Structure P
Amino acid sequence: MKRSARRGPLPAHACRLTRRRWLASTLAAAAALPAARVLAEVQTVKIDRIDVFPLRYPMTGYFKFFAGAHGAAGRAAVIVKITADDGTVGWGQSVPIEKWSYETLEAATVALRDYYAPELIGRDAVDIAGAHRTMDQTIQAGFSTGMPITRAGLDIALHDLAGKLSGKPVCELWGRSPGGPITLSWTVNPRTPDEIESIMEEGRQRGYRHFNIKVAPDPQVDVELARRVRRAAPDAFLWADANGGYDPATALEVAPRLADAGVDVLEAPVRPNRISTYQALKRQGALPILMDEGVVSPIELEEFIRLKMLDGVAMKPSRCGGLLSNKRQIEIVEQEGLMWLGSGLTDPDISLAATLCLYGAFGLAKPAALNGPQFLTADVLKQPLKIADGLAHVPHGAGLGIDVDEEKIAQLSRG
């Protein structure tokens, strides 16, 4: 059954604008103009139906976030299909990981099917910002956006739908060109030191020349891992990700040692609520400090920048509610002259396609830690994404530039 859209009033903000804030808001408004012009050409259509398909993608190799009973069953995902009242379809994907976030496959499925979908049906199919306001009112925020990984699936599907309705790739909704291809980084997450060389060699055989390592909590193990990877790949971009796993004292002690071992950047050394530790690490200056966990919306990103907590951000559309939020975060980081790297949540095909569209449109220069192709062994696309020789090619075509095979979805749903 269709439901009429609920449109709540926008919050009123009475604050004095600094020159920086005025400039940022002006640039954001200007950046929105291309999308407004493109979508203004689309005849008004409404969201008629939203279907969700929970499933698991089969995996290969060892990755610590997929250890345990649930991870061993495969990479959880919820595919989202939004159908407009003219029959046009947009596809999206939510990618919960219970060992990384509080969002599980079951929670994401229920939130999408029973909470978000009923409130979005009947809304303007191309009003993506309005859809996000509706989702804000449907499930309230905690520290930041409520259920951001879950919501990303809807955001991606809405972008795909808007692109298809306009006959243009998503990047053109932003006034940008597709860009790409994206250089990839191979994840080195050994269970024992004996596995390091074989993991790296597997990446080299597939054309990868850059590596990211998972570190924490043991600094001795981590420094040795960094040394061995750097020695085997002297020209690589080497990225260490702790996923918030160090305590404050250890993080401050290990950062200079990782730098000496050849690491180029350190991501998420401590949990994001360790504000003073992030400030101390940035002051220490041993390595560029990137935040990841904890940066969900542009609001906290702006606050963390003001608090001098970071040198950059490891971006993930699947983490922060989708493309609308992540695009704005890239714009903020670039305006501030900070670093941004491309990362992901072991994204399967649909989420990965959206991520490539974003990173290509904004000209990502550094190797991206997008390891879905490294660990996942199935897809739901009629034509798989082109990934070869350590490069991921940005898909071309209207929307996300992909065609979904619903029979493949049915096969994975059956397990």
Structure Q
Amino acid sequence: MSEKMKKLFAKEMTNMDAAGLLRHEINVSQSDGMQVDFGEFKAHNFIDNDFLGWRTNEELQATALDAIRKYGMGSTSSRTFIGTLDLFKSLEERLCEFLFLEDCMVFPSIYTANMSLFEPLTSERDVIFLDEMTNLTLVDSIRLSRAKAVYYKNKDDENLEYHIKCSENARFRMIVTDAVFNANGEYANLERIQEFKESYDAISVVDDSLGLGILGENGRGLFSELNLQDKQDLVTGSFANALGHVSGGFIGGDRTLINWLRQSAKPYILSEPIAPVNAAVIMKAIDILEQDVSAIEQLKSNANYLKEKIALKDWKLLFNDHPMVSIVVGSTLRAQKIVEYLFVKNILVSGLCYPNTPEGESLIRIHVSASHTTEQLDILVEYLDEAINFID
């Protein structure tokens, strides 16, 4: 093996470690509800994507066990090679009904779903406009295509329209955004994007991973929240957050485009499909959401409780309607020190820094769950107060 290569990356990681930027994976023995067991201690969990508390849902657990008994542990070959389980087709049909989509295709992860989008649909004659805060899976997917990528300022309608007007010679134009931005929980301006799409003969591509199961009627996402269900061209989403809290993702929308992606999207053709047990759990989660929205209501209640507590402090809270709670803390180093202080106090939160946030506007991000108790939320605020005062 090349010693030159090994030395280069060893030096890079040494430098990252010295700067406090090297990621370390910590061994976890168990994650039960909103606590993580590290063996020697347990920590309150405010970084998990289990927004609705599905991990311990007894109905979903029973559904998972039944699916394992019937279908086994997983699938071992691509659907195009070995055939499609009836369970996968049932899931796709169920998603179409639930989200008002013409057609749908499911994937083993949101990453493989998003990576399937642009290379089959675009060429060097096309232009893709993407919000500068769009998640990196969509950014990576665009890089695989030969289309010209044009970034527009976050939620800046005038800037987006300016760039669209400068692309009159493009064959196809696509407008790409997250429905809910991962960094700050703000909603995309989907109404204006749909207007631009119709005015300039463009296609919208929206990742609604953080809206599904949380926003809209029975958790149908941001399109439902804004009453834009009939405006969906291509929508992607993850099941890992609030549609079962299991791995998997999907692309849904226009039937012709979905059929073309089935024929030409390499991640779909070459990857093993979603696990059958996950497909069964997702369908059961949709059944629950259609009949009972108490988990969504509890999630919103917990988020509002925490935001009200934080609003009493002299902190810069980013106000939004999503249960993700974000506090602006300034520099990367300050965010890192706050996260480390809270970890010592057995509290897990996320620190987001540049390039995920503007320079000097690092965030402490808190994921609230329906399973959190008010006692846990009070403990979080208490130690956050300690951490911020200690760092200052």
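Just so you know, all these numbers are worked out from the coordinates, no wet-lab data involved. Only a predicted model underlies this, so the values are computations on that prediction, with no experimental measurement involved. Cβ atoms are built from the backbone, for glycine too; each structure is taken alone.
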Query raised in the report: Out of P, Q, which one gives 182 for volume of the Cα convex hull per residue in Å³, for residues 159-342 alone as computed from the coordinates?
Result: Q
Query raised in the report: With FRET efficiency 1/(1 + (r/R0)^6) of positions 295 and 359 (r between Cβ atoms, R0 = 35 Å, to 0.05) computed per structure, which member of P, Q shows the largest figure?
Result: P
Query - Origin of the value 56, 55, 53, where Cα extents along the principal axes in Å was derived from one of P, Q - result: Q
Query raised in the report: Thinking of P, Q, which structure, once FRET efficiency 1/(1 + (r/R0)^6) of positions 135 and 255 (r between Cβ atoms, R0 = 30 Å, to 0.05) is computed, gives back 0.20?
Result: P
Query raised in the report: If Kirkwood radius over Cα pairs in Å, for residues 63-222 alone is computed to be 18.5, which of P, Q is the source?
Result: P
**Report entry** Label whose coordinates, when FRET efficiency 1/(1 + (r/R0)^6) of positions 47 and 279 (r between Cβ atoms, R0 = 41 Å, to 0.05) is calculated, return 0.40 (choices P, Q)
**Finding:** P
